[in-house]
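Readers should treat all values here as calculations from the given coordinates under stated rules, not as data from a laboratory. Keep in mind the model is a prediction, meaning the values are calculated, not measured. Cβ atoms are built from the backbone, for glycine too; each structure is taken alone.
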Structure I
Amino acid sequence: MSLLVICEFKTRTGGETEFLRAARALAAVAATEPGTLRYQWFTTQKPGHYSIIEEYVDADAAETHNNHVGALLRELFAVSDLVSISFFGELNAYLREWATGREGVAVNVAL
């Protein structure tokens, strides 16, 4: 079963240009990853808010992606805040540990 991830970010004052650069770079890298099925950014109706839908073949592919793009993720988080993240599917130990105790995190497991 694949892992679907939906995130919302809010850019910090003055950080939107850098956020967009990092988001586009992340999408370009994700397009070359064999375990990444979907990686698509969206603008929202709220100024400075962006959403992303990520889908991976499994949680291990999501972990591989995060390790592969660590520098770009640091750049993104330097100019934005994670508002929410929802996981749909089974998490591996890495993602369970990452999600534990974080605000705005929802883990949804299939019936």
Structure II
Amino acid sequence: MTALLYQWIDLIWIPIAMVVVHRGQVLKSLAFILTCILTLRTQIEIMESIGKGDGILHWLDMGLYERGLIIYGLLIGVFLVLAHFSPHTRGVIFLAATLSLYVLGLCVSMLAMVF
């Protein structure tokens, strides 16, 4: 039970997002969070499939999942703070900011996966 809870602990961001973001931002925020969650698992699968389950350079003692949780957790937290303090942002601008943050998180997490 605790292993299953630990494996999906990042789903706790979904109810937090439902409370923090404004009405017009809920669907985009949920899509962002779910995309980050699925991307983390995909990155881990890629690293394990090439035989580098603990990073390519082996500089960090932390596992891939923990690295990803930290990076994507910080990214989602920053995203929710920015979404909360920008209630009147238009849909296209909000989507562009969401995509920019996602690409940033993807690049930073891949660097963390390498180290």
- request: Determine which structure produced the value 2.3 for distance in nm of label points 7 Å out along Cα→Cβ at positions 7 and 39, calculated from the coordinates; the candidates are I, II.
  value: II
- prompt: For which of I, II does FRET efficiency 1/(1 + (r/R0)^6) of positions 63 and 87 (r between Cβ atoms, R0 = 35 Å, to 0.05), calculated from the coordinates, equal 1.00?
  reply: I
field: Of the structures I, II, the one that 51 was derived from, the read-out being percent of Cα pairs over 18 Å apart
entry: II
message: Out of I, II, which has the highest value for FRET efficiency 1/(1 + (r/R0)^6) of positions 31 and 103 (r between Cβ atoms, R0 = 35 Å, to 0.05)?
response: II
Structure responsible for -11000, with helix-only ellipticity at 222 nm (-39500 (n - 2.57) for each DSSP H run of 4 or more, over all residues; to 500) calculated and labels I, II on offer: I
